[in-house]
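Novice: Please go over the structures that come below.
Every number here is computed from the coordinates shown, using simple stated rules; none is lab data. Keep in mind that what you see is a predicted model, and the values were worked out from it rather than measured.
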Structure 1
Amino acid sequence: MAEFVKVAKTSEIDDQCAKCVDVKGKTIAVFNLGGEFYAIDDTCSHEEGPLSEGFVEGDEVECPWHAARFNIKTGAHTCAPAYEDVAKYRVRVSGDDVEVEV
């Protein structure tokens, strides 16, 4: 059964930035886009680059290894060389805690 797990404080993730977290064996990138928080797999579907270390522009993140791009809100790939989406996770903010459902 899925449950929400606290992964960060809102103050720990700057706007247009991400934090890599490990939750129940999953490596997840949690992004702050203008005070709204989103979570997708941290591992690029192309060659497993760390998306949490990628360049954020608008609602997309560019993998730092080979420039594949993903929509942060949906996990959908938007630019080659990736041709597969990454998983997205539900996020909620409770007080100043960021929680991800896994």
Structure 2
Amino acid sequence: MYCSCVNNKGALATLILQNLSCGSNHGYRIAQDIKKHSKGVLDFREGTLYPALHGLEVKGLIASQTAEENGRTRCYYKLTEKGRKALAAQKKEWFQFSNAVGLMLQEA
């Protein structure tokens, strides 16, 4: 079984979808939330994050809209229904992959 969520790009997409499952968010805050929840292990920069956000939007998994926050215009992203379904599938793949790796490492 090939798990599309294990490469860095796929993992970031899954993390973005997971973040947006809690509500709409803008790019900088998404990156900060991922960094915070991973205790600093995962720290995605703008050059990685924004192309992933745009790719998810092109696929219809997220939608964007601009809004004012503290006098600044920000682009907020939200999860679409298609994105919710994709997240559920990606989480299932991730846990299957993670469990398989765990089994292999126990044998070593």
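Novice: Out of 1, 2, which structure matches -19500 when helix-only ellipticity at 222 nm (-39500 (n - 2.57) for each DSSP H run of 4 or more, over all residues; to 500) is calculated?
Specialist: Numbers: 1: 0; 2: -19500.
Structure 2 accounts for this read-out.
Novice: Can you tell which of 1, 2 yields 21, 12, 9 when semi-axes √(5λ) of the Cα gyration tensor in Å, for residues 29-68 alone is derived from it?
Specialist: Numbers: 1: 18, 10, 6; 2: 21, 12, 9.
Answer by label: 2.
Novice: For structures 1, 2, calculate relative contact order in percent (Cα under 8 Å, 6 or more apart) and state which one comes out highest.
Specialist: Values: 1: 29; 2: 32.
Max of relative contact order in percent (Cα under 8 Å, 6 or more apart): 2.
Novice: Identify the structure, out of 1, 2, from whose coordinates log10 I(q)/I(0) by the Debye sum over Cα atoms at q = 0.13, 0.16, 0.17 Å⁻¹ was calculated to give -0.50, -0.73, -0.81. Walk me through the numbers on the way to the answer.
Specialist: Numbers: 1: -0.39, -0.58, -0.66; 2: -0.50, -0.73, -0.81.
Label of the source structure: 2.
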